[in-house]
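**Q** Once you scroll down, you'll see the structures, which are given as structure tokens.
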Structure 1
Amino acid sequence: MLNRRSLLATSAAALAPLALPFDALAQKKKDTLVIGLTLEPTGLDPTAKAGAEISEVVLYNVFETLTKINSDGSVTPLLAESWEVSPDLKTYTFKLKRGVKFQNGEPFSASTVKFSFDRAAAANSTNKDKRTFANIATQVLDEHTVVLINKEIEPDLLFLLGQASAIVVEPKTVETNATKPIGTGPYRLDNWAKGSTIVLAKWDGYRHTEAVQIRKVSFRFISEPAAQTTALLSGDVDLFPHASVSRSLPQFQNDKRFQVVFNASRGKAILAINNKRKPLDDVRVRRAISAAIDRKAVIEAAMDGRGVPIGSHYVPGAPGYIDTTGINAFDVEKAKKLLAEAGVKTPLELDLVLPPPPYARQGGELIAAQLAKVGIVAKIQNVEWAQWMSGTYGNKNYDLSLILHVEPFDLVNYTKPEYYWGYQSAKFNEVFDKARNAPRAADRARYLGDAQRVLAEDAANVFLFQPQFITVAGRNLRGLWKDAPIFVNDIAALYWA
């Protein structure tokens, strides 16, 4: 006869087999990920248009490059196996990885590298780094060896070849990569519900697919700071890089479900000035606008104090940085005097175009108030990201615009008179050319300092601050970048502990 204790033991033993599958399921490591982003890409081909929001989705995930940029700014091989650089620093010989295929089954080879770089340099190219590729002659030595010959020295070439503009594309798919991207990366496009979500799925044909632990990743687009906070706290989003959550930061720091990472960046927040428009073509007017703006107050408004003032298009920590914040220091009376010297009758009305990110909307309101104190009426136009890309960046239809430039080595844009701010200076071109072709690091740093000083003295734009980004993620997510030299989400490096 069974007593009560025996009955309980027998019942537990009978139920044990039923409990095992449930326990195993509960213990199974999570293999999906939801990432929140502020901006939705307008297309998924980073060679077709500028915009860091594209690389945040596809770089190193769908598309790959010869080199790979790491969190600390170092460069390591990706599609390249190794490389050699000639003594004159102009010729780079790359040995390529073997057995690599594109997601449509076509082989990766030196010929596809040549096709990609020649296409980027072509007359009809819309690649934002077209000039960089136009400086390169690409030669195929054999199927797995490609040589890049530079007309001029480019000290940062290995870094530039790891950026989204340098992806290697499959010739048959270039016309449809904006909506149906085909690369050599570990993920393929699964679905794009425009206005909501992009889903990438693990590609089993990837050369290292066994090491990829995240099976599916969804990118959700959330621009409002309050909505970003809600999505994280509710568990709808697992990871939010450079999140706009400064005002709710204690909630995440005091919640054991989360980890918070503060990311150093090479980003430059600027008030872009359309140098081609009158009276903004007058350096005195541009200097007046610069003098009217209190950078520290803008950092408080736009970034809740998480930023460092800058005086040129360069940031502390970058090679050759010099402090130029004193050249156009905050001085309301000086701003008024400069406008009078330029013959400007106040009130001067200017358009101030603001894209969706909170730093722009929040900082833009304060900038408009500051400009009003010197007689400049900044008429705010809040636009969506696609409008900013086409109207402001593309058609140059603006007077002023608050925007963040995130690429580390982008001083070259000031040598492009066709670039959206329309700046043109023979003096800047001369010193930048010297910097780029200086074989000694010390000489290059000196010339870079000269270039920064020229931009500050010309008030080419209003240089505001270097931001500090905040990443919020689930506590058990591993592989996060400590710093953010470029905007990218390397999904294959992430995993759940």
Structure 2
Amino acid sequence: MVRPVCVCARLPGNGSRMNRPLRHIAIFCGLLMLALLIRANWLQYATSQELATHEHNRRVKITQFATPRGDIIVGGKAITGSKAVEGTDFKYQRTFKQGPMYAPVTGYASQAQGMSLLENTYDSILSGEDERFAFRHAKDILTGEPRRGGDVVTTIDPKAQAAAYKGLTDLDARGAVVALDPATGKVLALVSTPSYDPSVFAGNSFKEGDKFQALVDDKGKPLANRALRETFPPGSTFKILTATAALEHGVITDVNAPTDAVSPYPLPLSSNKIGSEAGDKVCNKASLKTAMQYSCNNVFLDAAAELGVDKMRETAEKFGFNADVYDEEFGDMLATKSLYPEELDKPGTALTGMGQGSLTSTPMQMAMVTAALANNGKMMQPYIVDKLQGPDLTTIEEHSPKVKSEAVSEETAKKVQEMMEFTAKEGSAQKALIDGVTVGGKTGTAQRGNDVTKEVPYGWFVSYGKNPDGRAVAVAVFIDPTAMDISRSDISGGGLGAPIARNVMKAVLGK
């Protein structure tokens, strides 16, 4: 019996062709696994620190508010605090004392909205996460002590801050005040109004979120820091810088000698003529000293036109224009650039001589100009943090005053001081005078908008005061009277700003 035999034909290489796709898939899957391993290691080692400290990492916020934050100190007393809260991942909530008065200094520390100003700049110190606390952290772990934050000690003078804030709020004005110690650069007062209370949105509830949004939508811009972060035409306060440029470059040598500047002044390459409130009789061909006394536009327009754009800009930049106000070493006092334009025609250059045209300045910048002149031409770097302290009150970093620039010669600075002091005694800055104090001042009214008849002008005032013992203070006051119930004719730097500057100087100098 013959059994049937099944012969299966086997094609050569068939198994090889069937396995090839499987090998490709296996290799592809292996590459994917390798990529995942590389990515995981990259995230774990190369970018771990960045991710761990990213502002949108919820664990970061939980850590920030896991323990009471350190405090911001003014005049030896804390103006911040922390309170325990329940029912949330954030165990502590920030509190602020006299919040609206100090908000332009502290900024806010909100569980939902983030942080700003000193609360943000020095968050690692205040939250206790700074690497300089590493040894203390290790010790606290061993002893079972909770993490504690350090303190930020400011340079603010509480009496000067209160005088500045009261002056602006009594007027119900939008504005700012900056006071500096000319010899060191310490910020003694920094106020912006209208302001806000950082405590009202320090948590993360919907109600607090609505309150923050209401501040954002407010036409008065209470969240804006007008002292540091907004610029305006400085008006006639800039004339102290124009006078400095004219003296420094030899365009004017004798402050008492008559000039050739006629009033009203014919603007170069234009049919426009610009007069002065003091009148043509007083201002026509007036000396630089008289022009400062009565704020005669013609003399400063003519000086700027004769100096030219390059020399005007050079002098402005020596005082800090066109540069960030920022202490790179200590990391505070970031302010918006004040601008003296790169390219100006002759009419535009002349207009900057009286603080108009396309020139812009922060109140901080004009305080710096005034302080440098009061300090005999030496401009100090402004700073608002005196030192940083650990939880045990030991000093971990301390600020040392440093020279920002030699803005002008001492001889020129003293001539400008002479004119500013004469303006305070005999001119438009008399409301800033203080018994027993040497006071120099300059008023300013700055036009804004293309149609100056519709837009109310800004009011400015800059001044310095010096005690016989050498202690000094420089002040810049800026007022936007848009929301004030006041007639246009009553808007002036001397009338509105000088009394505020006077009270701030009295607070600092102990008068």
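What follows draws every value from the coordinates through simple rules; no lab data is involved. None of the values given here were measured: they were computed from a predicted structure. Cβ atoms are built from the backbone, for glycine too; each structure is taken alone.
**Q** On distance in nm of label points 7 Å out along Cα→Cβ at positions 132 and 172, which of the structures labelled 1, 2 is highest?
**A** Greatest value across 1, 2: structure 2.
**Q** Suppose you compute relative contact order in percent (Cα under 8 Å, 6 or more apart) for every structure in 1, 2: which one lands on 20?
**A** Derived from the structure labelled 1.
**Q** Here helix-only ellipticity at 222 nm (-39500 (n - 2.57) for each DSSP H run of 4 or more, over all residues; to 500) has been calculated and equals -10500, so which of 1, 2 was it run on?
**A** This value belongs to structure 2.
**Q** Determine which structure produced the value 58, 35, 29 for Cα extents along the principal axes in Å, for residues 380-483 alone, calculated from the coordinates; the candidates are 1, 2.
**A** Considering all the candidates, the number was obtained from 2.
**Q** State the single structure among 1, 2 that was used to calculate Cα extents along the principal axes in Å, giving 108, 58, 40.
**A** So the calculation was done on 1.
**Q** Assign the value 1.00, calculated as FRET efficiency 1/(1 + (r/R0)^6) of positions 36 and 196 (r between Cβ atoms, R0 = 35 Å, to 0.05), to the correct structure from 1, 2.
**A** Value 1.00 for FRET efficiency 1/(1 + (r/R0)^6) of positions 36 and 196 (r between Cβ atoms, R0 = 35 Å, to 0.05) corresponds to 1 out of 1, 2.
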